Structure I
Amino acid sequence: PADVVDTFDTPVAVARDLGIFAHDGDLHHVLFLHHMASNGVEVVAALT
């Protein structure tokens, strides 16, 4: 279910201080749910 999975978030300012790439958690969450669905995974919003 989409409501129980998530990915990490690393804001630009934090990433800059650490010398790593930023990682927009909200954007990647949606992109990879879409990626899974486009590869045949049945993605549901929630289990009731």
Structure II
Amino acid sequence: RMISEFIDQIIIDRRQGHSSSMFNSSDLLDLLLSAVDNEGQPFTNQ
């Protein structure tokens, strides 16, 4: 449960722009958060 809450907070922070990749380019989380479904809707945090 603690790990899930930790990861949820990382996702929330990244979506709100409170954190960023440690690299000069996009990381895996950036790619996942920018993904959209066939209707152009972003995926949920789950």
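Computing Rg and Dmax of the Cα atoms in Å gives 13.5, 42 for which of I, II? Label of the source structure: I. Once distance in nm of label points 7 Å out along Cα→Cβ at positions 2 and 26 is evaluated on every structure in I, II, the highest one turns out to be II. Have a look at I, II and say which one yields 0.75 for FRET efficiency 1/(1 + (r/R0)^6) of positions 10 and 34 (r between Cβ atoms, R0 = 25 Å, to 0.05), as calculated. Answer for the origin of the read-out: I.
The numbers here are math on the coordinates, done by the rules we state, and not lab data. Remember, it's a predicted structure, so these values are computed and weren't measured experimentally. Cβ atoms are built from the backbone, for glycine too; each structure is taken alone.
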